[in-house]
Structure formats: C-alpha cells, structure tokens
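What follows are several structures.
Laboratory data are not the source of any read-out in this text; all were calculated from the coordinates shown. Worth saying up front: this structure is predicted, and the values here are computed from it rather than measured. Cβ atoms are built from the backbone, for glycine too; each structure is taken alone.
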Structure 1
Amino acid sequence: MRCEKRVVWEKSFILIFKAYGEAHLVDEVVDLFYRMVDEFQCKRTVRSFNSVPNVMVLEGFYSHALEFYNCVVNDKSMNFSPNVVSFNLVIKNMCKLGLVDKAIELFRDMPVKKCVPDVYTYCTLMDGLCKENRTEEAVLLLDEMQIEGCFPSPVTFNVLINGLCKNGKMDKAISLLDRMVSNECVLNEITYGTIIHGLVKQGRDIDGVHMLVSMEERQFRLNEYIYSSLISGLFKEGKSEDAMNL
C-alpha cells in the first residue's frame, strides 16, 4: 500500500498494533506509531495514541505503557490532548504497578486538564484501593462519584463488594448490597455469589443460606458456584446433613 502510494487509514494501524501486541512485539507497536506520519502520511489522533498503551495493558506490559504515555504527552511536537480513555489507561497501569497514590494524583488532575472522570475511572481506582486494603477510601470514592453526578453501575458496586469481602469486611459488603437495592441498581448473580462466598469463608454459613433464600425470593437463577460455596462451608462447619439437603 505504501509503495503504491495508497491511503492508509488510522484504523488500519490500530489493527496492526493489536496484531503486534498479540505476538508480544511491543517495540514494533511503538516503532510503527512513530512512523505513521512520515512514512505513511497518516495523521495520528488520540485514537491511535490510546490504542498503543491499550495493547500494552492487554499484554501485561504495564511499565512500557506508562513510559510510552509520558514520552508522547511530554513531546510538544505531538500536540496530543489526552482524553478520558487516555487517563483511564494510565490510571489502570499505575494501579497494576502498585502506584495507587500516583493514580489518585492523576485522577485529581483530570478536571484541570478539562477531562471528566467516568464510571470506568472510578471503578479502576476503587479496585486499586481495595487491593491495597484501603477499602474505606474506596467507599468514600463511591460517595464522591455520586456527588459529582456520575451514577455507579452494577460493576462499580461489585468491585467494592468484592474488595470488602476479600478484606473480611462482610457487614460493610452487605450494607453496600442494601444500598444497591435502595438505589434501584440491578443486582446480579456475581454480587450475591461474592457475598455468599465471603460469608462462608468467615464461617457464617447460616447468613449465606439466608442470602440464598433472598436470591430465590428475587427469582435469581442460582448457579453452581453459589451452591458449591455454601455446601463446602456447611461441611467445614460439621453440618453434613444441611450440606446434603442443599
């Protein structure tokens, strides 16, 4: 196409970036990004800019993605203005690398750059905080996003509930479940399954059974994971008959 002086669209490069990523050829992705204008006369936009770190994130090259982002953003000749997708990618990278405080700094800087955080931004930060056992801060972030007019999705609540359960804070997780119901947020099997599994791990199998009954009342489809968690918990508590009945 280049030899025949044909036009190469930006979306074609994005497809090639993805292919290079799947082959773990991260250096080639970066090299082709820089060659787009001079060699192929294809104008780079924020879309192709975002696709490079996105490929790196998908392949687990978190440090490379952060390095690429900083290099391009600080290059005045590029003249790129990061959008919410750009920020989300960098925040995800920082959280993966354990740089949660740096991620929060960048998050706080978004309005200065005239970029409004979205549900994905908040979810990513909440997940990062929960993995650092900073669940209180994650729950405060939920309050903040609602004040800012960003309505949480079921995934947002599931991220928090999962984090609270993994840190053994079951009462707070159940309180968050009640909050979902009061906010008319759509509950799903993952929400209930996570809480039931957490209750069983704490030896609160009876509470897990009550949660199962609640699911049945709400006409949820019960899956094997939920039953397995409860049955395993009941056996560990020496309640073999209850386990067999279940």
Structure 2
Amino acid sequence: MTDVKYKRIILKLSGEALAGNQGIGINPPEIKKVAAEIKEVYKLGVEIAIVVGGGNMWRGESGAQMGMERSQADYIGMLATVMNALALQDNLESIGVPTRVQTSIEMRQIAEPYIRRKAIRHLEKGRIVIFAAGTGSPYFSTDTTAALRASEINADVILMAKNGVDGIYSADPQKDEHAVKFDKLTHLDIINKGLNVMDTTASSLSMDNDIPLVVFNMNKSGNIKRVVEGEAIGTTVKGK
C-alpha cells in the first residue's frame, strides 16, 4: 500500500454529487467523473466504503412537508439511495473496480443484505462496498448511516464530499460574504455552534466513537486522493 494517512475510509456522497449541474436525477458524465476519482484512491490500496444519499431523487423530509406520512416518505428516500448505489456500482465496475452493494432493507435480487462481517471481508479482499437504503429505519439521515457504518467497520475517517464548498463555514459562504472558514473543529463545536454539516445524531455518534470527519470540496479533481494522502484541505473535525 502507498503511504497514506487513512487506510479504511467511509466516503459520504450526496445524491446531488451524481446529478451535477442538472440538480436532479443521475447525470451520466458526472457519475463517470465521480467513479474515476474513487478509482484513483482505490489504486492506492485504500479500503473504501461509500454511503450515498438520495437527494437527487427524493427527500423524505420534503415529502413529509407536503403531507405524506413521514415514515413512508423516508422509505421512498431509502429506495432512492439504492438507485444511486446501483448506478455508482455499474460505473465503478465498468472501469475495473470490484464493487458490492449492501442494503439495510433486503432486496436480494439486486444487492446483498447488510452484514457487518461480510462488509469487512469485502474490504479486506479489495472490493469497494456501497451501503444503501440508509439505516433501514425512518427518521435517520444518510449522515447518520455514514457515522454508524464507520463505527461498525472501524473506519479511520469519514470523508464528507460537498458540492462546491471547500469546508465548514460559520455561515453559508454563498449567502454571507463575511462567513469564516474553519480549518479544525471538534464534534462538540459542530453541535454547539449549530453548524449545518451533519445532523446532531450523526455528530454525536461520531464524537462518541472518536471518528474523525473531513469536509472538502468534491468538485475539485483529485481532492479525495489528496485527503487520503494527508494533505490539509477542507475542514477536519475530531475529538470532543
């Protein structure tokens, strides 16, 4: 293995990362670009697990606001993450990267059910594992899924890839010109300052299990590899 800072990672991708400028759905050129970026990290010998959101297809919270029963809306969102996971798997395997999709809701005809030991074995054998269908329960986000799976597989870090934002700011930098970027924070800072990075459940879980988080700009080519190799980009969150 090449000299890297993190040997086993959880990469958290938003659904929007697969949509590109079109905002919704899956944009083939965009997902091919994401797959190519992941392959560069895979070639370093890093064990990679991925949690992908479904916001490009559906958001459970939005469905609930429109009057849908919240649990039902969330289950639709979980299925959206499965569609994204299968599309990402197809693109990774088309460029020679062995990949397995594991779902929290059983759908054996298209993916494996999530089994912790099996997921770890896949990683040890050099396969990328994509965790889909969230936690399998409503009311939990894919951020929480990333924190939970990172804890279960003993990941070294959660890499949170953001669209066009190069870290964590005191406010939305696209709306507030006085927003200040943080280079380092603690998980407690995220909770106490109410920073819009991940939900409090995910932050608490990461803090309790001492899992570092790196938030960085996904849109800049090579950034995933730079983070894995230890380059100081984005914002690093760790400790209490």
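Using distance in nm of label points 7 Å out along Cα→Cβ at positions 42 and 178 for the comparison, can you identify which of 1, 2 gives the largest number? Answer by largest value of distance in nm of label points 7 Å out along Cα→Cβ at positions 42 and 178: 1. Here mean count of other Cβ atoms within 10 Å over residues 90-97 was derived from just one of the structures 1, 2, and that gives 15.2; the source is 2. Here Cα extents along the principal axes in Å was calculated and came to 75, 37, 30; which of the structures 1, 2 was it taken from? Label of the originating structure: 1. helix-only ellipticity at 222 nm (-39500 (n - 2.57) for each DSSP H run of 4 or more, over all residues; to 500) was computed and gave -22000; which structure, 1, 2, did it come from? Answer by label: 1. If you line up 1, 2 by distance in nm of label points 7 Å out along Cα→Cβ at positions 58 and 202, the top spot, with the largest value, goes to 1.
One of 1, 2 was used to compute FRET efficiency 1/(1 + (r/R0)^6) of positions 154 and 170 (r between Cβ atoms, R0 = 30 Å, to 0.05), and the answer was 0.95. Which one was it?
Numbers: 1: 0.95; 2: 0.40.
The structure behind it is 1.
Could you tell me which structure in 1, 2 was used to calculate distance in nm of label points 7 Å out along Cα→Cβ at positions 34 and 226 as 2.0? Walk me through the numbers on the way to the answer.
Details: 1: 5.4; 2: 2.0.
Matching structure: 2.
Work out the source of 9 here, i.e. which of 1, 2 gives that when relative contact order in percent (Cα under 8 Å, 6 or more apart) is computed. Working through the options, I get structure 1.
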